[in-house]
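What follows is calculated from the coordinates using simple rules that are stated; it is not laboratory data. Keep in mind it's a predicted model, so treat the numbers as computed, not measured. Cβ atoms are built from the backbone, for glycine too; each structure is taken alone.
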Structure I
Amino acid sequence: MRDTLPVGTGLRVLVLGGSGIISNGVVRHAAAIGHEVTVLNRGRNLENGRPSAPPEVHQLRADIRDRREVAEVLGRQDFDVVLTFLGFTPEQVQQDVDLFAGRTGQYIFISSASAYQTPPTRLPVTESTPLRNPYWQYSREKIACEDLLTAVYRDTGFPMTIVRPSHTYDPTMVPFDGGWTVVDRMLKGRPVIVPGDGTSLWTITHHTDFARALVGLFGHPQTLGEAVHITSDEAPTWNELYRTIGRAAGVEPVLLHLASDRIAAMDAELGAALLGDKANSMVFDNSKIRALVPGWRAQVPFARGAREIIAWHRSDPARQKIDSRMNDLFDQLAARHSPH
């Protein structure tokens, strides 16, 4: 049974997930600096062709939702750190608590900065900003997961740490709803839909910057029972985000500004993500993560990240996938609300 929290490198780390935008970078960075990393997932191909984990990373295959299967695969192993990217409901998190209580020195739950008060009453957002999002079920579930972990920590001392990322991207991800479809429209001179007037501020974070900060929290005793967000300090306007991607692609995009509630009226799913997250300016105070991980600061500007995104997609035409449903929706929005 774990009753102490080791620090430094060389920790035994279990990652639940490991193939997504954030988790893939975290696995690679943790292994690169000397942690003993084990990844538990279903063993499917990495999402969108992301690089494979380095050979020193151990792979366990199981469906994380099948408690019996996970218990069999893990056996009697314990870990210094358990990190989950796969907790989306309180029931899933409770399963982790039941499984790892007494078997880890630190359980890191990846929540979401969209759990913060929406819209925020003041900026920048800090970790003490209230959690409330009446617009997006995803965020409300993350809040419920955090509430459960906080209660378990208070009642039993379960060694949890909550981490809240904001919009984090890697080269495989065009950071707009619709993905490459938006870039394809730019290249063809078709209007791209920008929520609101495009002047709200939006924080965007490169996955390598996030990974360096998160791995710096491994085994950190001052994080137990705490929540911390990890974001860049770069908060361009949405207009600038679209134009930066356009410049990387070699075009000046045609921007069509539409109120988020108009978009929501035509597509409830897209509207929930906008009204519950992207429609509001979000700027973060990163004092806490910098205090916990001295010397850390986000280093990759979005201008560089945008060039990486375009280069990755252009290196293989098969990556330039068009979402026909989103394309049709954009055309309908443009036809209905275009000023021309």
Structure II
Amino acid sequence: MNAGRNGALFFALLLIVLAAFLFAISVGSADISVSDALRALAGSAPDSVQGLVNDLRLPRALTAFAVGGLLAIAGVLMQVLLRNPLAEPYILGTSGGAAVAALIAISVGAGTLIVDAAAFGGALAATLLVFAIAQGTGSWTPTRLLLTGVVLAAGFGAATTLLLAMSPDKNLRGMLFWLMGDLSFALDPERCLLLLGILIVAGTLVARHLNVLARGELQAAIVGLPVRGFRYLIFAAASAATALSVTTVGVIGFIGLVVPHLVRLIAGSDHRVVLPASALAGGALLVVADTLARTVMSPRQLPVGALTAAIGVPLFLVLMSRIRAERYR
């Protein structure tokens, strides 16, 4: 029964991903038909259509899909790591840590590799800090975790504001759009797709360990799981996913929070299903959000991070009210 339901879930998600890509490559400032878009993918459309689809819209859609999948996976891993369904890169300050470190590297004229390394270090440092403070001398609690994340996010926000104030005026608009999420120049999806594929395969292979760790470190140690080493691997994977996402498109929130919640409501808590399904759903969500961001007020482009927040906040409130209602039945 579960196998059939999970198969139907993945089939539905693949259809949603396909529809999101067709929407992304056919809709824009110059709309083209779906048939023309498909012919462009096959290489049989006019040169102008092929250039629009293959050189601009498809790479941007692939980047959006990869980043959405990475953020969703980072959310799943952090929720396992901290055993809290509210854990997510944006809320816990991990995205802010990566953004501050990347901005510092950019402000001193560092190259791409240094910026990526700085973002990874910032994300890892923020995650470790949340983990250490939230644990304290006792067990984690949702209140302690949320307060830690809010304080860290506020601190990183202040640091970001200071960096913006010290930057030249000509760079401010681009930096602000980058901090709010911008895929205008995200036309190189290879790195994000590669990391997404690695994390999906690796996460699915160790999904049983994730299931055990999600029940508590004591139970994980009882069954022989090397808790400390496995926890560090989760740290590194979540930080790498967040850092690459931030350096590619900027700070985008709520995908890592809302998408795993939706998947768990449908498929349960088995990470053999939750992790790959969250990657597909998160990727599709960001593809649709980015398409709307560049078409709703065309020729102006909205920051996609603001759009995902506008979608994510009410959806999260609905989810929380539903969970609370079920708890008190």
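Numbers below:
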quantity	calculated
Comparison of I, II by distance in nm of label points 7 Å out along Cα→Cβ at positions 37 and 125 - largest value held by	II
Test item: Cα extents along the principal axes in Å, for residues 221-260 alone calculated as 40, 21, 7, pick one of I, II	II
Structure (I, II) behind the derived value 11.8, 37 of Rg and Dmax of the Cα atoms in Å, for residues 61-116 alone	I
Given 63, 57, 37 for Cα extents along the principal axes in Å, calculated: source structure among I, II	II
Structure with the greatest value (metric FRET efficiency 1/(1 + (r/R0)^6) of positions 85 and 101 (r between Cβ atoms, R0 = 30 Å, to 0.05), set I, II)	I
For 1.6 (distance in nm of label points 7 Å out along Cα→Cβ at positions 133 and 253, calculated) the corresponding structure among I, II	II
Structure (I, II) behind the derived value -25500 of helix-only ellipticity at 222 nm (-39500 (n - 2.57) for each DSSP H run of 4 or more, over all residues; to 500)	II
Comparison of I, II by FRET efficiency 1/(1 + (r/R0)^6) of positions 93 and 205 (r between Cβ atoms, R0 = 25 Å, to 0.05) - largest value held by	I
Relative contact order in percent (Cα under 8 Å, 6 or more apart) - highest-scoring structure of I, II	II
